[in-house]
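In the part that follows, the structures are each spelled out as structure tokens.
Nothing in this text is a laboratory measurement; each read-out follows from the coordinates by a stated rule. This is a predicted model, so every value here is computed, not measured. Cβ atoms are built from the backbone, for glycine too; each structure is taken alone.
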Structure 1
């Protein structure tokens, strides 16, 4: 049977897809120009961004194999290295590539929405993705999140279209890439197995259909297993133990599941808050507790077991923690530990106001869609699976705005479909009045139940001092010492006894040629820091000159 659409139908669909793609590119072009001209974070990297940039730089310098088991998922830095080989090394190459990936993601959201519903619904879904604020914000960061969003949507699109064996194999290849980029995607295995065997085929479940689904899933999993197996073999060649992708899973699990956990990222006792030193610290702490040397796989197992000890020994507290995570997953608060839209938008990148769609809009829409389209749950199962993956990931580990990004396009598609269904019900003269009122009541109830939750503002006072401290570090590394000094001072004023910022002030004063004042402040501030921060500052090479000056003073005295 020929399922090809006639030209009259294809043309509007093509135009709608072009509108979505070009709209996303235009938004990103405006944002990127503003970001490049005005934001110090364009080239001033912090936390994981700095790690990925250094990692990609090492790869392009010739260290393609690496000498350690991967601590973080490796696809993104290798992707950056390949970009640099093709287009030259630089920040703009990364940001431009991510703008293109985001535009392709919006186009994929359009295609998935169109396949599930119609062209209009796909257009609405694609444009909402193109104007969703946080997604656009993270396209301006050297982080793997936009690549992850693209791979999630690409996987969904290929699975929806998969019919022939090679199409299932192509989808499996994309899943393998997704796992190497975002290892939590391994959680999709049982969900997609159930989908392929029992939910994908239309009509009642029958043994022949189940067997066909299982055979197709086997074809799907082969290329993914090959890709993931190559990474596991590479890790095994360095340390003979099983590390499938990266070895930070155990510590991340413990971060989200420990007696002090609050459902979001929390610092671990005895572990540096600086990501560049965390892998050494978690290893040292695990070896100290075990009383022997441990390889990276055993270190990850140690922290995983610590998390399970907490769960077994404090199960009621664990259940309360999971409920808190669930509440925060569906909250409008921007939970993260690195970059915040509300911090950067008024200071540097004011054009971030253009992509104004946010969780306050998507959550009520998705709730309406889930209710009004409940009768089509089997047909829409893949959408629900992709949303469920994001929820399960955060329940297993901890809640972070970056981890929520991958499920946002699927919530948007579900919400756009729900709004179209609501329009259909209200518009149709054949729909009984009672049913129309019921549909309106469902929409009003979903809106009332979710809008306030999604509009909750962040507790800024808790994180602002750290954000200004990070900004001060960026200015310091750029050699803009006056700005660094002002920013460190501002950070210190935002919180009482902010000795971390005082150390920042001291090293900036030293760099500006005021060693005596810097030494006095450092002597006062350093003993007041907690042990983890002290260890972190002792590793800070920017403080070596100041410490040497203090040592020479002490020697003279």
Structure 2
């Protein structure tokens, strides 16, 4: 049995694309000609999901009369995963097949092994073929079937590319070629993760922001990769929830994932900036703007327009105007999320994270310990924030908004670097720093939302004749435009938080190199 670093890309198939017989014209020729194999896979864990908490999956797969035990380990969004597999003589996990793996000691304890139970099962028809690019061999597999857990069933339709040997860049090239022909969205939700989430009935619910994990002695490049993978995992997981029952929260969580990714690229800009990173940041800006428009209208309808408009003359008409704008914003976002442009962006982003030129160029800052890099970068961002926030109460609205943006970015950056808080005191100061940034962001955000709301309603009230809203809506909009937040209290709260931020420096939070 050998340890293998598994390089693979998984894609969810658009449910409208007919490929159940493997005949879709965009599939590799070998898959269309392949004879399907039936794979039955059982995932094992303890009732308290101890393996899941170790970011480990234990499964036994049956193909024909053969059984294969596989152990996979990866962190959130990890692209190149550790994999250990060995043939065994039955459907139950075997201790000998776990030797030399991350769960060897777990499996060596009989009481632990006895707690292992089948949690869910995956049955698929798989068609596979090899795709050769230059001197690289990539296995392409089409899986179609279902996953069952706790009496619930989930259809499985996915295409996987796995690099068997050769240059990783060829894997991305092959993936980009096929995504250019078909609606395939990159996914980091493994069958195992989907099984766990199906058990707890959380598949359609947006995920909260994940925490990046990296070694304290990691280089700046390694830490950036870990952080970017985490953000990409959150983005690909949550974008599937921007419609349906949890659409409002899905848009919000997807927007946060994009913002965190942009903050990570800003934090590590000195070691990652190149032509490709600039292009990717432009694509993130495109997506962020669409998410922002939909989110703003969600908030407007939930927190402002509906409650206050009911008592106004023309309020019903105004609510209808807002609902139409909100629907249009969500439709634009959905169109973008289903577009070839978005699918290719995801491929290019993961290629940049895993195989970008920034990883290959010599960089003293990139190769030195992330602790040294982080303290310098956070100090610089904190200094800029405090300078812009000077005399906060006297700043114009646009300048205050910029302070809020800077504070939000600094908060995300600081959260990313939590693994560098080594001592109890450093972890406490880290929490205090993040908490004050959040307080400042919330206070200034409330002010900005009130100002933006006023501008939005004024635009409706003052629309040119060709765009005049229904009777009464303009007067209702004008009434709402005149309402404002309690500026004095919110500014005092923001200024107080800013003062506390000034008292906590990077050296108080992060261990030295």
Structure 3
């Protein structure tokens, strides 16, 4: 089997690593080739890794022309696509034209794993729910590890599994960890445009996996380890056999339309998560979501060719699932009501985290975790970095980092999570944003808007007649201005509602800049 790989950032390097392991185990002369549109000088560490394991590569704009695709692809049996590479790519279109299978990194990894998988997708909430499920399972004494779009490519775990199973070679993941030295940005959450640089690495994700899981004497990574996998629409676009035991779709609202072109295409990509499930598997859906709300389950299953059993979560009663009844979380999976906990006991704030908590709880109940396990975890889990992350209180003003809110829907949940007056820091790179969805919540909760970045003028123009608004150039400027006008009891909420790529590598870097700006503020002497 000869492999052509599109993309040389985190996922692409992990795929090359796994393909090389397969090649060495099979003891054959398979070709492995990586094509990357970026310039070579931005991928020095990746090149070092490729050279170390004997993988050929080509970089630059000329590496993916239609002429290059016509010349190269006939020599390969499979095209493996990194997240964010658009379907309009010359290589993808040519491969499809001549009948070469096109699969995602997610699919390639899955084909080399035997583990039970819980897969989570949705426009918003994926990372929080993935992390929460992993936390729940580990707290209950079950071996589980988060992977996928959350930052640890599934191919790393597939490589770990193969090397452990055959024990015939050194783990190439450790070669990567040795060679890479800086944190990376190949995350494809709500914020990926297949951007990367020489600082994109596998070191942090792999070291965290080894430190927090493999180095724990109680943990052993084998085929029984539960993989809790965050999956994006990019990754699902090119699956073939990918089949999770439990699939969760948290919500579907317009996003990534520059990639998918239409909302229908985006929705269909999300629904592919259940494509290969059977009657032995489970699909967990948000019954309050306009797309996923299925009053007639059989009709929904037939329309979308779904064979798995469907459970729901919602803010009101559902036939089978977990829902809220007043201030109580109720389990009705077996059509027998039982209270799990009071909603005020949930550590994470906001109604969106009620949804995330219920989705995670349904998955946990499928694996027979007890109500006590769920309650204990939900009372302790504090959320993930860059998602409604409390940073600091200065002069009675709370500063909140919600950099992960890279679309309008995510910011709606953030703006609805606080009863205190909000100074809203918003802006970045737009993606056909429809800000009308925020009009009511802004009128109710926001006292001032400070906009920045490419969308600054759009946001200012929409709200300056009804809300106190100001425009600034940078996020640093926004933080300093907010500090100068905020009163004790206010919340400075950085929930940008936009992608980060106008001024930053990714939402993580943007969130770090926000936190640095807050930490640098001088506390006023009253």
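Computing helix-only ellipticity at 222 nm (-39500 (n - 2.57) for each DSSP H run of 4 or more, over all residues; to 500) across structures 1, 2, 3 gives -10500 for structure 3.
Taking mean count of other Cβ atoms within 10 Å over residues 24-31 as the criterion, the highest value among 1, 2, 3 goes to 1. When Cα Rg over 2.2 N^0.38 Å is worked out for each of 1, 2, 3, structure 2 gives the greatest result.
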